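The structures considered in this document are given below.
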Structure 1
Amino acid sequence: MYYRFLKYIREKKLFNSQDSILLAVSGGRDSMFMADLFLHSVFNFGIIHFNHKTREGESDRDENFVKLYCEEKSIPFYSIQVDIKSLIKQGRGNNFQDVARRERYKWFEQVRSNHGYDFIATAHNSDDNIETFLYKTISGAGLGGLQGIKPKLNKVVRPILNISRAEIDEYILKNKIQYIEDSSNSSDKYSRNYLRHRIIPELKKMNNNFEKQILVTINNLSGAYNSLNFLLEKQFKNHITEKGRKIFVSKAALTQVDDNIDVIYYLFSKYNFNIAQITDMIKSKNNTGNIYLSNSHELLVDRENIIIRKLSSVSTKQYLINEGTNEIDNLGLLKILLMKNNENIQFDQSKKYIDVDKLKFPLTLRKWQAGDRFKPFGLKGKTKKIKKYLIDKKVNKFDKEETYVLLSQNEICYVMHSDISYDFRITDTT
């Protein structure tokens with residue numbers, strides 16, 4: 001089993017021996033099986049556990065079990081407790097499973113990035129792949145949704161995707177691997193469990209090689225989807241642009257393929273949006289301001305474009321800005337250059353010019369806040385709220401959230417990428 005595990009990692013190019021892997025371990029049999037394989041490998045790894053605060057204390061039991069396992073094996077351990085039901089009550093989603101998955105993967109990525117891991121490994125097996133395929137089939141998925149579970153997607157890898165649940169059970173029994181049984185796995189109220197307990201056994205009666213044949217079908221559909229991707233890359237390459245951490249997709253280009261859900265799904269599924277979200281987005285793409293969330297990205301319907309950006313926490317950090325070059329986290333460089341006189345200035349539209357005598361260093365750079373006001377050009381000294389200013393400029397929601405202001409002694413002198421305050425303008429006497 002161990003060599004089969006290594007062979008699959010190598011064949012699918014999931015990661016190499018120099019990479020460090022963060023294992024998502026719930027304490028169940030699949031994830032404990034995966035943990036045991038890694039324990040006997042040369043790979044550098046840590047374990048991460050997400051406590052959903054559910055099942056009347058069972059989730060706390062699971063966390064303690066995984067924590068103790070890591071302590072005994074001297075494995076780095078990371079955990080968090082998130083009350084998913086509370087998030088739903090706050091209006092941050094409707095479906096428990098969808099919200100839990102979104103929050104789980106968002107936190108996994110934060111830990112991976114903050115602690116220097118290269119990849120996140122989940123314990124999906126070949127039975128999970130079959131169940132996912134069947135669920136998406138009866139849910140009306142497009143071609144992209146019928147590929148099954150990908151062995152590797154961005155920073156997430158599935159190193160035991162080629163191993164069946166029966167093989168895992170045999171290994172667990174033979175090697176006396178301890179694990180925790182999730183009571184929710186026995187309940188048929190969840191669609192996946194109903195498929196597992198009721199539908200798949202009936203399909204096996206029709207075909208003894210059911211699992212093998214379904215996996216062949218998934219592989220064939222994945223090949224067809226990759227071919228479609230190759231052709232669509234050529235067709236849409238001039239209609240998709242990337243600026244900073246945002247991707248812009250032309251709404252005009254989408255109009256040309258409104259009737260082909262597979263084409264639309266191709267464009268957006270790579271950002272982990274599901275078929276229901278994409279279908280709704282197509283129907284409402286004239287409703288400027290609509291926002292859709294996946295577990296990794298958010299999508300904004302703007303006036304001329306569909307804008308996509310990676311999910312990230314809202315920063316409240318403030319930066320002190322001095323003369324010279326200032327490096328700002330995730331924003332790049334802000335250069336403050338002093339010019340001795342304005343007689344020979346060659347004005348450049350990519351730069352902003354401020355009367356330095358009106359500044360008091362260090363300056364402060366921060367996100368704009370509710371109630372912020374400044375004096376834009378054209379109003380001749382009258383103040384205007386930043387919120388109203390951005391609305392009047394027709395700035396989209398994403399850009400509003402990412403707008404920074406530069407302050408001198410608590411007075412806004414510059415709205416980044418926009419206007420200098422009237423009070424800080426240069427004049428003939430500057």
Structure 2
Amino acid sequence: MRIRTEALWILISTGIGGLSQLTIYALLSRSASAEVIGQLAIINVALGIAFLLQDMGLSSYYIHRQSISAEQRSTLFAVNTAFGIISALVLAISSVPIGSFYESDAIANGLILISLNFFFLGVSAQYQASYIKYLKNDKLAKIEIFSKLCVLSVSAFLIVYFNMGLTGYLYSILLASAVKFFLLLGFAEKSWHPKLKFDKQVIRPALNFGVYQLGSQVINQLRTQADQLIIGKSLGVESLGVYALAKELVMQPTKFVGPMVSKLLMPRFAMLQSNMDEYNRYFDKARLILCSVNTFIYLSLAIFSYFLIPVVFGDEYSIAIEILMIILLVGLLRPVGSLFGALSQSKGKSNVEFFWNGFASVISLSILLVAAYIGTIYAFAIAMAVTQLILSLVSGPFFSRNLVGLNIGSHIIIIVSITGIYGAVLSVFYATM
């Protein structure tokens with residue numbers, strides 16, 4: 001019953017976050033040109049990388065460690081806070097060259113503004129990890145719901161009444177992060193608070209774990225966002241805006257799956273790591289449920305997006321419908337990869353995830369270079385779909401060999417079945433155009 005309650009609150013929190021994000025995108029698209037959505041896409045890529053640097057994998061290490069002393073917890077808090085400050089400085093310094101590369105002052109100014117957010121992320125990281133580690137996800141979800149509603153309400157107010165556009169949205173993120181930190185602090189258990197006693201011995205194993213995870217996730221972030229980085233430079237930020245909107249819609253449902261895996265499944269995988277039979281059964285069950293729910297969500301998205309995009313975002317974004325349909329396969333297959341990532345982290349094998357992401361990046365960039373040579377948005381969309389299919393097929397044998405024995409046959413059947421459903425949806429879409 002406990003896991004159902006946690007799952008329900010995580011779904012509610014993620015759903016509110018997704019609807020809030022889409023509402024903000026709609027407000028920005030209606031109040032400004034597609035160029036603003038493109039600028040936000042570039043800022044989000046930079047933020048994603050800085051966020052990984054800020055955490056350094058320490059949250060996952062904390063969850064992976066089944067027992068940890070108060071002194072060790074305090075040390076991890078101090079290190080996370082330091083990395084948060086470093087990330088803020090790195091992002092602020094990087095803002096000028098990034099803005100210059102894309103010939104956009106708005107991108108540079110936005111990065112400088114949002115860099116302040118990383119102080120709050122740094123001091124919040126270990127508190128948030130404690131809620132996850134000790135299975136308090138329902139309480140964490142309620143805090144996140146409130147902070148997400150803060151982002152939505154403040155963004156809407158600043159965009160609609162003060163015409164602040166992208167800047168208004170970034171200010172709302174800063175405010176919401178501060179609110180979230182104080183709520184995490186206020187509802188935390190007494191034992192979670194840091195003390196002025198430290199255990200330096202925990203730093204080395206934590207960073208050894210974190211370095212691999214940091215490298216892995218930075219590579220993964222660049223790999224999954226390389227299409228947007230290339231489009232923004234080669235086709236322009238305005239073209240990127242249309243593509244980024246379609247991709248954002250496709251990625252929204254994965255934001256349901258991500259928290260379910262990281263907050264709900266990963267700590268439970270960690271608890272079962274000494275019982276491999278139960279571990280494998282839990283993985284098979286989780287994979288089947290996630291893929292089934294995810295497929296239903298994406299079938300619904302395929303139907304509603306046909307009407308949603310022109311009405312909500314405007315006719316300027318009608319081309320995004322076709323882009324969305326092509327890259328739909330990315331969202332359909334993504335949960336399989338997130339599960340393998342959770343397995344790696346739960347067993348403390350972040351090096352396996354690192355090598356996988358390195359291999360996946362070589363495949364992804366090779367296919368994206370072909371798309372860049374062709375030079376159309378459609379080429380990039382097809383490249384993303386093909387890449388996801390190849391990597392999903394190969395991931396099963398890779399992780400089975402390097403992490404934990406899996407039933408490769410069932411893995412292939414799941415991938416082929418989902419791809420078949422995707423093919424049917426795409427055929428119906430083009431037949432009715």
Structure 3
Amino acid sequence: MSHNEVNPQRLSPGISIPDPTSFSNFQRHIYQSFHPPLFSTNPTEWESLAKENIPAANFGYVYGSASSASTAKANDEAFNRYRLKPRFLVDVTRRDVGVELFGTKYKSPILVSPIGVQSILHSDAEEATARACHRVGVPMVLSTAATRSIEEVANANQDGDRWFQLYWPKPQYEDVTASLLARAKASGYKVLVVTLDTFSLGWRPTDLDTSYLPFIWGQGCQVGFSDPVFNKMFDEMQKNDTRSLGEKMAELWSIMRRPGTVFGAARVLANAKTMVKSKAWIDVINSGTYREWAHLKILKELWDGPIVLKGIQTVEDARLAIDHDMDGIIVSNHGGRQLDGAVASLDALAEIAADEKVKDSNLTIIFDSGVRNGSDILKALALGAKAVSIGRPYAYGLAAGGQQGVEHVLKCLLADMDNMLANVGKKNIQDLSRHDLQILPLSKL
């Protein structure tokens with residue numbers, strides 16, 4: 001070889017080989033399959049697919065927001081105020097998107113949010129979601145309002161990672177709380193997520209306009225109906241009901257007349273016993289009785305694992321979570337389903353994660369509300385979240401395709417996120433920071 005000739009191989013300092021197990025490989029899998037995926041990979045299409053597949057009232061329950069839906073809109077709009085900065089000529093051929101939460105290493109930074117009443121989306125309900133999470137390797141957070149028992153979901157999830165979300169029973173029923181947490185612990189749920197913003201339901205016109213609340217008919221009550229302490233309490237309530245048969249029949253007749261149709265009356269009659277029990281369970285977990293910060297010590301006595309508070313939206317409450325020795329918070333406004341006119345959850349995250357007391361603490365921050373694609377995930381991580389919780393997208397996937405639908409949505413989000421991580425020039429998600437964002441006017445930075 002002449003001294004003027006150049007060997008290209010000698011110029012390369014080393015060659016990185018892409019990881020064949022990376023989430024972004026889902027893109028290559030689709031192209032090499034030579035046929036379209038189960039349904040669209042476009043997140044904006046998932047909502048309409050779900051709407052086509054299930055009854056209007058069922059869809060409305062998941063889709064609906066509080067009052068004017070301004071909080072839900074604010075959640076969406078907030079992501080457009082934070083723009084990712086691409087960086088190039090960085091060897092990001094192999095990337096690590098894993099994260100450690102409360103001593104457990106997870107394959108990715110996403111969780112599946114606790115969504116109740118999944119049987120209105122698909123007949124396999126939470127069991128389908130649990131199986132999908134196990135297959136994809138994503139932690140599932142089970143809702144107290146599930147349509148399957150704690151144990152049934154654990155069986156479906158097998159050796160997957162799972163957390164339990166608590167709609168905290170009112171103080172008169174701490175024994176029910178203790179029973180729920182004991183069952184969750186015995187069934188392998190590692191983390192307790194306590195929802196703070198739903199001691200009473202938000203004002204939701206979509207449901208109100210159709211008088212649709214699935215819990216009345218026993219849907220979303222299975223965690224309670226399968227609880228031995230609640231069942232014992234309910235049996236005692238029935239025994240202590242001193243009303244005459246005539247009084248009970250009069251009440252039933254009054255309820256049967258409410259729907260105003262023969263079909264409605266027949267439905268009430270067919271579900272009369274379930275409706276009585278549902279009413280009792282709703283009174284336990286959603287009675288409008290609010291808790292206080294001092295009550296958290298009760299949960300710390302009943303649960304020996306990590307406790308995460310879901311619904312934190314202010315620096316003040318994040319500091320109180322630290323003061324009360326909580327392990328983590330989920331910055332969430334319930335997807336805009338509770339308080340109308342509230343701050344966008346992403347803006348709340350920006351403020352909370354920038355607080356000096358929060359930064360100096362060991363508080364784990366998880367983000368929820370409004371995430372729809374991979375770049376949304378990266379923006380939340382760059383603003384200070386350690387993990388991101390996915391809500392409506394996977395619910396729409398469940399409605400569109402059951403277990404496979406949930407798997408498809410999760411794979412799409414993970415592939416999109418992994419792909420975007422490479423485009424911002426990062427080898428792992430821990431390298432993301434606010435420096436990777438362009439902050440537009442009206443942002444909270």
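Of the structures labelled 1, 2, 3, which one yields 21.1, 67 when Rg and Dmax of the Cα atoms in Å is computed from its coordinates? Label of the originating structure: 2. Structures 1, 2, 3 were shown, and distance in nm of label points 7 Å out along Cα→Cβ at positions 162 and 322 at 5.6 was computed from 1.
Which of 1, 2, 3 yields 3.7 for distance in nm of label points 7 Å out along Cα→Cβ at positions 394 and 410, as computed?
Going label by label, the one that fits is 1.
helix-only ellipticity at 222 nm (-39500 (n - 2.57) for each DSSP H run of 4 or more, over all residues; to 500) computed as -11000: which structure among 1, 2, 3? Only structure 1 yields this read-out. Each of 1, 2, 3 could give relative contact order in percent (Cα under 8 Å, 6 or more apart), but the derived value 11 comes from 1. Which structure, out of 1, 2, 3, was mean count of other Cβ atoms within 10 Å over residues 170-177 derived from, given a value of 12.0? Derived from the structure labelled 1.
Rule-based calculations on the coordinates, nothing more; no lab input. Keep in mind it's a predicted model, so treat the numbers as computed, not measured. Cβ atoms are built from the backbone, for glycine too; each structure is taken alone.
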